[in-house]
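Read-outs: derived from the displayed coordinates by stated rules, not from any lab. Quick caveat, the model's predicted, so the values are computed rather than measured. Cβ atoms are built from the backbone, for glycine too; each structure is taken alone.
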Structure I
Amino acid sequence: MQAVKRTERGIEVVAVDDPEAGADDTVVVEVRSASLCGSDLHLIGFGPLPVVLGHEFAGVLADGTPVAVDPTNPCGTCAQCTSGQRHLCRFGTILGVSLDGGMAERVRVRRGALVPLPAGLPPAHACLVEPTAVSVHGLHLAGITGGERTAVIGAGSIGLAAVAALADNGAEVHLEARHPAQRDAGERLGATGPAAGEYDVVFEAAGTQSAVDRAVELVRPGGLVMFLSTFWEGIAMPGFAVAMKEATLRWAFTQSHHSGGRDVDTAAALLARRPEIADALITHRFPLADAPEAFRVAADRAHGAIKVVLEPG
């Protein structure tokens, strides 16, 4: 079958062995959509990788059941797993990072990773379940219940998904975005902008020094800065400003589960309930064979790309 890898020559579509369901309770998913994450763009900068790329994807099972996939594979036995924090597993693997991922015609996944899709969410849009779940996880950690005054710094797919989730939860949300297409998408999802004044909770979703500084500037005294982004380089913390406000800084990592269920299921329900999220976030679709061009477009945010999707089948 065909799959996308980072080889010595860059992004290539290559032939790989067809996966088979294993005796270890795994199933094969026929991939219908696989979206490019900002972390994919960072990962390929490290050079050739041995695995098929892609941790945001959805498709159908052999019997036609539509599913999205949780790409994390926790060990299940470490202290983090047994205490209910499987997303913090020290020994787990991630599809598309340390195991073959979803930028392929088919992929083998653990049965427990399957996310049944609710009515109204087609597999073509369900590649957004994983990134939306990251934002949903952050909202849960921040204790959003409705009525909070919030700001989101950064308008990639994680930031925009946070806007949609915040609006859906009844929070007032303002967005700071770098590019016109991002601002337009944010407005469609319920945000106003730019941010002004102070906020109960500020969600940092850009992963830059300037975003950190701006988040600390905007948070009210005693408020919360929730980091949704991944920092690939060290940052300087504006310590004096944080101390003067007694602000709380908290990080959200990937997605998890809690008393209300799995974040991936909550995300799937949100996407089904609000189809305009997919309409706003997905700006480009390419066949699998055009993966090199898809990566080029995804890296060019200034020209309107938000979420770029590969469609293997």
Structure II
Amino acid sequence: MAGKKLKKSSTRKINWSKYNQSLINRGDFMLFIDKNIVDSWYAATTDIKQRGGQIKYSDTAIETMLMLDHTFGLRLRSVTGFVGRIFKLAGIDLDVPNFSRLSRRGQNLQVKVRRSNSTEPIVVSIDSTGLKIYGQGEWNRKKHGKSSRRQWVKLHIVMSNNDMQILDFKASNSDVADCEVFDELISNIPTGSTVLGDGAYGDHHAYNTATDKDIYLIAKPKSSDVVTVASPTPGDMLRNLHVAKMKDKGFHAWANKVKYFRRNLAETTMDRFKRTFGGSIAARKVANQVNELAIKCKILNKFADLGMPEELKAC
């Protein structure tokens, strides 16, 4: 006798009007250019003098132009003309940095992705994905052999489940395992918080590191994981609890018990990242790549601030 077919759960959005307006507002360039940016467009005259040409434009100006660049899918030359035309139409008497200055200054920007430094416990999810470095393409490599230059960058993020904000990120080579950057990802997470991750973050080191920082880690146990018997640490004991529960009751029972499915919001964020910016990055130099990822994370945070869909399970 065939088993009973499970009914697929469905949800419906309950804030369509507000969310629809937020999507419209994402195309408003005034989201990135306001009076405060105009007033701080040029570098302060009190800045320390340097040899050669002096700094004319502030970091705010450079960052704003790079945000417009990535938001609207432009290139550095195009964004120069884009912003220049905006200033003329708005009657703003400001110069615009050229593309070469944008590229040079973009290497040394200190982009702050984090929106706040709250000390209250929160629930966060962590995940990673690979991004292709824009280059000569698959055909060229297949024809002429594998390039010695790295072709992929791995993006690791930690995001707040409460408001979909990316709190921090880490860029690494494609061969770096997720667990190797776990310490850095949770370094600024408030004590008492809950961290949700997939099986890549479920090793002994991650559990011990999280426990030492008074952070509750929930990582999906792998099928090959076993309970540690000999002298388990507090972190090992928590890991043993998750492993034993899943082996005894099954994945879904364990996941429902610890509310593991909240981690799906991290995958949703990665999907939003790739849908918005594509699956590749344009920068060649490592410093520019890091800042490009930081700016894109900051743009996603701005979009989340405008409004996100609210869903309700259908009865």
Taking distance in nm of label points 7 Å out along Cα→Cβ at positions 64 and 296 for each of I, II, which is largest? I
If Cα extents along the principal axes in Å is computed and equals 72, 50, 48, the structure in I, II: II
The value 0.85 for FRET efficiency 1/(1 + (r/R0)^6) of positions 80 and 128 (r between Cβ atoms, R0 = 35 Å, to 0.05) was derived from one model only; which of I, II is it? I
I have -12500 for helix-only ellipticity at 222 nm (-39500 (n - 2.57) for each DSSP H run of 4 or more, over all residues; to 500), calculated from one of the structures I, II. Which structure is it? II
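To which of I, II does the computed value 24 (relative contact order in percent (Cα under 8 Å, 6 or more apart)) belong?
Matching structure: II.
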Computing semi-axes √(5λ) of the Cα gyration tensor in Å, for residues 88-271 alone for each of I, II, the value 38, 23, 15 comes from structure II
Looking just at distance in nm of label points 7 Å out along Cα→Cβ at positions 160 and 280, which of the labels I, II belongs to the structure with the highest value? II
